[in-house]
Structure formats: structure tokens, C-alpha cells
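Student: Given below, in the form of C-alpha cells, are the structures.
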Structure P
Amino acid sequence: MNREHQEDGSFWIATLWMMAISLALIWLTVLGPLVAGFVGGRKAGSVAAAIAATIVPIALNAILLALLWDAFDLWRFGAFGRNALLFSQISYTLTLVIAAVIGAVSRRQSIG
């Protein structure tokens, strides 16, 4: 396939892939965002688009965690619960962003 015929990446498609895979693999705490970020980064096409595409899934994950925190009255766990929630969000964010960058770079190298 010629380079002219290859489709450019899409921010929205990458975002949707990341959200869908993150949701499907939510039970895999590190592997889920790793796979989601890599696939989304490949779909994004560029490193900048890949990083931008991670913003929506990260925000939705933070909102979901905050809603779960309120729904189950996890405030009773005090500092331990808050720190666990914070660590969960930080690890999700870092894994998703790093995997998205790797996915975008690997796509760029495979195209030429």
C-alpha cells in the first residue's frame, strides 16, 4: 500500500478506542490502560494527537472514581482510601499516556 493511500490518524477514533478498551479491560489494572493507550496511540497517528486523545479517558476515569468514592461512602477509609484512589488515578494516567506515545511512535515507524 502506498503512503498516499494510508489513512491519517484520528483524534476522536483514538479517544473512542481508548475509552472502549479501558472499560473492557478495567479489571486489569496495569494491562488495561497499557493496551488501550497503545491501540489509541496507533489510531491517533501522531504523538501530539495520542497525548491529546488520552485526556478524555483520563477525565472519565477520574469522574468514575469520584462517583464510586461517593456512592460507597469510601470517605470512611480516610487518608488510606484517598491515597489509594490517588495512586490508582496516577498509575492509570501514566500508563495510558506512555503507552499512547509508544503506540504513536510505533505507527510512525511502521509507515516509513
Structure Q
Amino acid sequence: MNHAGHAERVRWFVEATRAAGATDLLFLACVPLVATREGIELLMSFTGLALPDGYLDALASARDPFTEGVRQAVAYARAVLDVSGVVGVDLSTASPIGSEEIATRAAIAVIEELRG
């Protein structure tokens, strides 16, 4: 599921899909991951984007967008992974050209945190 905004929206979608008869599907939820100020601007350019409440505000006001981006991604990933039927997440990184290494480090940090 592409950027659904809230874990409850993900839950609604999964339940509606199941109720429509698609009981054998497994779901992956997109989790936005931003690690730089430029990434925030890039993310804001996506059309139809739905984000968790407070996501952009937390990133925009953070002294360290890398740490806050990882924190936000981990929190949202945990929330959607709690939804029955969601079997994984897609870390959707907003990384401008030239920031791929930072985005990769952020993704690794999220994965390590989720693995515990």
C-alpha cells in the first residue's frame, strides 16, 4: 500500500480487501523515510501523499533530520506491522541526487532498530 498516512487507514484497507473476498493476499505498507532537509522538500513534492500526523512538522523542526527521520520511520513501521495482514514494509526513501549514501545509512538504521 502506498503512503496511506495512518496505521488505522492501513487497517481499514486490509479489512475492506478481506471483506471483499481477497483473503489470501499479503500486504506491504510503504513507510516514508527522510534523512536530510532536502529530502523533506522532495517528499513534499509528491502528489497525493498522505503522511502520519505530525510527521513533516517533526522532521522540519528537528535539529538532526537523520535521527528524527529514522525515529519517525521506525514508529510508523511498528504501527503498520501491528496490522493483521501486513507482513512487511517498504522503506520509501526521499533522497535527492547525491544523498543516496545517507539514505542507505538511514534505511540500515531503521532495519536494525526494527530487528531489535
Structure R
Amino acid sequence: MSYNDYLKSPHWKNKKKDLALKRAKKCIICCQVNNLDVHHKTYKRIGSEDINKDLIYLCRRCHKAVHQFVKDNKLSIWQATERFIKLKKIKRPWEGLSVGQIKKRGIVIPMYLYGI
């Protein structure tokens, strides 16, 4: 079975449902919650993916960027994904602060990030 055929299979649809039950549906890099793709961090276990290790949510923009990063840097998909996440992950200046501290510092949290 080709990769594209696998992505249309009932097995893959069930994997995506399982992922949705275990992870927040947001891009792991930019936290966007719209236009999400499930990204394979490796193709070694296609058909028997480990949800905790092999699959993550990426928005379409970040997903395309990760695959371009693979090509540009001649890395495996796993290496590229891990490095790209570390390089591009949005810093959240409010993490670890109380609501009062956030207000005092004048930090504005984008609406789509509320609740994370």
C-alpha cells in the first residue's frame, strides 16, 4: 500500500482519532488551532505508529516549513522535525506568570492561545 493510500485508510483515520484524544489539537510550534495536519516524525513505523513518539499536530504553514527544512538541511524527517521545533517554537512570555503579573507587564495573549 502506498503512503497516500494509507492516509485514506480506516486504520489511519482511527490513529488520528486516537491522537485527538491524547493531545491538544494545536500546532506544536505556533499553537495555531486551525488548518491542522497530523505530521509523521518518522516513516519507519507507518501502520504501527506510536502516538506518543511518532505523530504531532502541525498547522499547514509549519508542516510545509518542516518538510522544506528536511530538504534544505538534508536531514531525516525525525532530525528535521526535532531541530525545527527547537528553532521555531514561539516563546510565550506569560508562561509561569500569574494573571496579575501578566496584566502588570502588559502582555497580550493572542485569542487563539487562550486555554493552553
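The numbers here are math on the coordinates, done by the rules we state, and not lab data. This structure is a prediction, so every number in the text was calculated from the model and none was measured.
Student: Taking 12.5, 37 as the value of Rg and Dmax of the Cα atoms in Å, for residues 39-102 alone derived from one of the structures shown (P, Q, R), identify that structure.
Tutor: Q
Student: Right, here's the next one. If you rank structures P, Q, R by Rg/Rh (Cα atoms, Kirkwood Rh), which sits at the top with the largest value?
Tutor: Of structures P, Q, R, the maximum of Rg/Rh (Cα atoms, Kirkwood Rh) occurs in P.
Student: Still on this structure, please answer the following. With helix-only ellipticity at 222 nm (-39500 (n - 2.57) for each DSSP H run of 4 or more, over all residues; to 500) coming out at -26000, pick the structure among P, Q, R it was computed from.
Tutor: Matching structure: P.
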